[in-house]
Structure 1
Amino acid sequence: MRVLYLGNSQMVCNCNLPEIVRKLSDSSSDPKAKLEADQVVIGGATMDRLWNDGRPLAAVQAATYAWVLCHEIVYSYGGNGERLRTFGRKFYAEARKKNSRMLFYASGDVEGQRGTHAAMYRDAAELARECGGRVAGGGMAWLQAWAQRPELDFHCPDRAHPSAMGYYLNACVLFAAFTDCAPVGLDAHTLSTADAEFLQRIAWEQYHDDRKNEKG
């Protein structure tokens, strides 16, 4: 299954999100869970910049992907739902020509901005419903994890991008969304087995929430 990631530094600043998803895929014995990935990542890019840059669109048009992932910049840095809808629709129209489905990824925001997670997720879920695609609630999974273990630190030292733990939870959420397979028991990346198992379980719970919310 081929996946194209379109996004900004939230995907690659401290860790490489597509690479962690690939490691999860490689560690699964389920043939449905095997993923190959390409990425076009532009630091600081909003959805309109991703579109106007030209490289993300060229990637969408160049090959047929099972999934094209779009990610608006976090809302505290200027992301917004109107722009996500406007340019998400544009990417969807191009992806549809190649028989690719859309996945709209709502990440966690910077430290101290937990209140934006629900707004980012709501906008992404609404667009997923409109486009017949999917939503992946990375930020919502963070909130679920914090509700049970508030001591977890999902931010790296700059407090604006995810830590290894934050990236890992995001990757588990995306892996499940792409494959419909539980991440439970897969590669722990750099985490302890106990922490990885906890986050895998949270991600699988978020998977079920996502499927409900993208249907309305």
Structure 2
Amino acid sequence: MSCVYDPLDYAWEAHASYLALAKSKPKAMLLGMNPGPFGMVQTGVPFGEVQAAREFLGIDGGVCAPRSQHPKRPVLGFACTRSEVSGRRFWGLMRQEFGTAARFFRAGFVWNWCPLAFMAPSGANVTPDKLPARARATIEAACDRALQQVVATIRPHMVIGVGAFASTCATRALGDRIAVHTVLHPSPASPAANRGWDRVARAQLRACGFLA
């Protein structure tokens, strides 16, 4: 890897503001894979597209520049003008369904299985499933333990993996201790998501009981 970003370090203030919204025993923890380059990498918020983090979650600031940055992937914080499509779709749906962040957090909590973002020498985003086998094994062990600890702390009634990879990680880490469901990932790289992610996601979230 050319560069590894840790938003829980340089964006801790913003992330702490996000954690302050959490409630114990929500209906579901919605689990993402890892930070996106124009989402949590910029804002410290899972699926944290800038406008969604600012307008729906009420978080605006608290991001410092990381010590090491890829020249093609600068961290601009809330000054970032690129929109993270996955985050815009995800939080847009939650805003439509719940109306306010307070109502959403009474029902849900969003977390990423891995807190790190990985950049290739070209600046391309490298997701955890594409890492070299040795690095992936070490990261899997650490992230699985962290997920176990977060679930034990938050105590959701179920986990919903946002995408098949997150669901696989949750099932491996949590076993049969909690029900694990899956919702289609909102990434624009997914043809299915581009054919109407809101419609598919709503149906899946209703089927598992998260949405009424």
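What follows draws every value from the coordinates through simple rules; no lab data is involved. Everything numeric in this text was worked out from a predicted model, so none of it was measured. Cβ atoms are built from the backbone, for glycine too; each structure is taken alone.
Could you tell me which structure in 1, 2 was used to calculate relative contact order in percent (Cα under 8 Å, 6 or more apart) as 22? Traced to structure 1.
Just checking, which of 1, 2 has the largest value of distance in nm of label points 7 Å out along Cα→Cβ at positions 51 and 83?
Values: 1: 1.1; 2: 0.4.
Across 1, 2, distance in nm of label points 7 Å out along Cα→Cβ at positions 51 and 83 peaks for 1.
For which of the structures 1, 2 does the calculation of helix-only ellipticity at 222 nm (-39500 (n - 2.57) for each DSSP H run of 4 or more, over all residues; to 500) return -12000? Going label by label, the one that fits is 2. Structures 1, 2 were shown, and mean projected area of the Cα convex hull in nm², for residues 3-114 alone at 6.3 was computed from 2. I have 17.9 for mean count of other Cβ atoms within 10 Å over residues 43-50, calculated from one of the structures 1, 2. Which structure is it? Source structure: 1.
Given that mean count of other Cβ atoms within 10 Å over residues 19-26, derived from a single structure, equals 13.2, which label among 1, 2 identifies that structure? Label of the source structure: 2.
On FRET efficiency 1/(1 + (r/R0)^6) of positions 35 and 203 (r between Cβ atoms, R0 = 30 Å, to 0.05), which of the structures labelled 1, 2 is highest? Spell out each step's value before the answer.
On the way: 1: 1.00; 2: 0.65.
Top value of FRET efficiency 1/(1 + (r/R0)^6) of positions 35 and 203 (r between Cβ atoms, R0 = 30 Å, to 0.05), among 1, 2, belongs to structure 1.
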